Structure P
Amino acid sequence: MPLLEIDNLSVSFTQYKKGFRQHDLKVIHNLTMSMNKGEIVAVVGSSGSGKSLLGHAILGILPNNANVSGTIKYDGDELTQERLAHLQGCEIALVPQSVNFLDPLMKAGEQVRSSVKKQDALGAQRTVFEKYHLGQHVEKLYPFQLSGGVTRRVLVSTAVVGEAKVIIADEPTPGLDSAVVKEALSSFRELADNGSSVMLITHDIGSALTVADKIAVFYAGTTVEVAPVEDFHGRGELLRHPYTKALWRALPQNEFLPIPGSQPDANDLPKGCLFEPRCVSATGDCTSKVPAAKTVRGGMVRCIHAT
């Protein structure tokens, strides 16, 4: 049984247009994915594809004008707001993208120690600070006294010492030097090896492939493919979705081939396959049919032509 299971998730935001008319802007739709114990699932895709919103939807921290449908299950049971109130920060933790998530009135060391559940809090905090090359003086500083890179290391430290069962890491490594990036990713791998599930939201496919078990590819608000990391090699022959293949071949270390066009705006989505306007393999059926998620060669894909 998956530890975290997301089925047919949709997220829209109520907006007002001219004349105070209400309009629902759907930014995530029919999204399906799951994570098992001991697994890292890297979520990749272009900006605006819904990666961070997924993390916020799981944690129940979307703004008041958000409308959510579909099902999110944790450990077999539906993740209701009431249940979330008991799990947030303990069994389900967030390493946020924004460095503004730290409490501005609490010193860095105190914030990390507040996440420690079982062992010596001060010892655990100083051990993780040493791992991420944070001097002992950092524990006495307030967030406004920290640089962006140091703040990110403090945020990662908070998740690591908490030993949560589900960790959602939203772009946890930008601004960090390569040695600290490697250490942070290794810590997520260690947490997964000890039974946690880690969702690693990132633009850096290369780094994700070094620690992840699966790659979930997002496009225009939904998952178009979930594939094991072993399929990302060569010219992407084992990948299932045309967008995943194009994304892989567009990387500088591969063929550096650009993808024509751009991701559709949430206000103007195609009626059929979301990638159809940019897909070199599209047929007439792609314009009229919204592809359902299906299993192909051990991975999930939304493409009527995938085999």
Structure Q
Amino acid sequence: MFREFPLTDATISHSHGAPGWIRRNRQALAPAMFLLPGVLFFAFYVIFPILQSFNLSFYAWDGLGEPTYVGVENYVELLDDRAFEVSLWNNFKWLALYLLAIPAGLGIALFLNQNVVGIRLYKSLFFFPFVISQVVVGLVFTWFYDPTFGLLNQMLGFFGFDPVNVLGDPKLVTYGIIAAGLWPQTAYCMILYLTGLNAVDPEQVEAARLDGAKGWRMLWHVIVPQLRPATFIAFVVTIIGALRSFDLISIMTNGGPFGQSRVLSFYMFEKALSEYGFRMGYGAAIAVVLFLIMLCFIAYFLWSMYQEEKGAR
């Protein structure tokens, strides 16, 4: 009386809808499901705050009352702000001099990549600055620069030079803080290059030796090209570290003397959270400028790396 119809995959798919589609596409969905939590986390804690900062930079807000839309007035004010100009110039000094950590890290890594007695002890000593807090680094260098009992002036006095107040001199203070930051940053670059040196192809090295390459020629034409991934990471991390420098300045000088050691991140903090009136919108405008500078450098390096990989195919 009733006719029976066999159940097929198509019948199950039509009857259950989405589950059947998921079964058919689970090979493609699996990576997306694994990536989804990380993407959501990144969007909520990184992308959304960046968009909020862009939006807030068009308002005048003290953090408590109702925000007032002011358009581009915060950015116009930046053009005539002498403290912003000093902070921006100091950031460029950090960028230029902080990059010294990359060749210094490479040189130390090449030295530590030798099979000599006590090399593990040397590695530990050079690795030590990387594991200690930036607060500790700031305190150590503050004592080192102290004009009364600091080691720097003790050495200068030994050679007959007058004492120098590095952190109290507006012309020297930024360079003194950068030198303090280079200590742990060089150790980080050293670690990156030590890892990269372990991946260097020994056959290419031996072939270069048979061709008569040695010394600087070996380093420049054989070793350094194989360290490009480590160099790329070192550049990106060093540039980000230079642009977001805050803790050393806060510990060593608190922006002084006379605001001459400020950088954009510290000036943003002063305007948004430390100054009377709490100018959150103005601080957001400074943050947007800092973000755009950082974005330009990172986009350039990503584009360069993409072009190199595209040309290698």
Structure R
Amino acid sequence: MPLDPVFNKLLETDFDSMYTSLSMDQFRDYYRKSWDDYKGDIIKIGTVSNHIVETSKRETPIRIYNPKNGKIHPVFIWIHGGGFVFGDIEVYDSICRKITNIVNCTVISINYGLAPEHKFPEPVEECYQVVKWVYENAKELNILPAKIAIGGDSAGGTIAAVIAQLSRDRNEFPIVYQVEVNTMFDLLGQTKPLSRVENAKGYRLTTEANNNFFIPNYLNNLCEAKNPLASPLLAENFNDLPDACIITCEYDPLRDEGEHYAKNLSDAGADVCLKRYDGMIHGFFNMQRTVKEARDALDLVCTKLNEAFWGDVHIPRKNE
């Protein structure tokens, strides 16, 4: 279907020029503020608290969102997007609050170290260690250690998918469900996804920016893009991975690799909910205030998490 006209004004911005005209600090500040008119409203939940987890990489800030009742809960661990270079827990604060309320679970958001200061595989290992810390401190956190789900948007989804694979391989904690939204599963397009060509430019995230800015800042060497810890689509084994909700959108360079990953999981026996949102661009998920498809996608994520945590519980969707 045609591109949703809600994006017309946004796409008048010359994003590509910013990669050369702005310093990293300026660009990060711009990225953070650019979401202010799109993010959902800040809703009240039980409690919100900030903590530090001592990982081998750094002192990692996390934010813990708890439901209103004091019961023991499942936990959904969220990893923010931003191409490994931008973003923080503030950008997704409203999304984490809504998931906490609707799913009646604890949500923990990780403020991992950004590239190029923290290059691959440091953010992966850092986030993995946070998940392990959550599992090992389940009693103190008042969460159910057998009900840990993980997810993320864009680059956060990349890290989440890798952690799901590492959880299986290292066998140090269980992951019962994974959520990946508009995710980069194949960093430099080794699998030749057609959407990297069809949607190469004009839709906010460009293939050129990915190849020449985000990935070079994240990796120490471009050859690392072939490593499954960087590109989870290139893993040799997709067996015994958690069930998944994978969200893609029509005008995203990353569309096809997300759908390819969903197929690999499904072929290996996982129960996969794959939904493509037509007319949408990369980043639409965080546009909760202005895009109804973003609200629908978040409702879908909440429904699938409810099913994973509590069984087949139906949540009425906005359009029902």
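All of the numbers you see were taken from the coordinates with simple rules; none came from a lab. The structure presented is a predicted model; accordingly, all values stated were derived computationally and were not measured. Cβ atoms are built from the backbone, for glycine too; each structure is taken alone.
Quick look at the numbers
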| read-out | value |
| --- | --- |
| Structure (P, Q, R) behind the derived value 23 of percent of Cα pairs over 31 Å apart | R |
| Among P, Q, R, structure where distance in nm of label points 7 Å out along Cα→Cβ at positions 129 and 297 as derived comes to 5.0 | P |
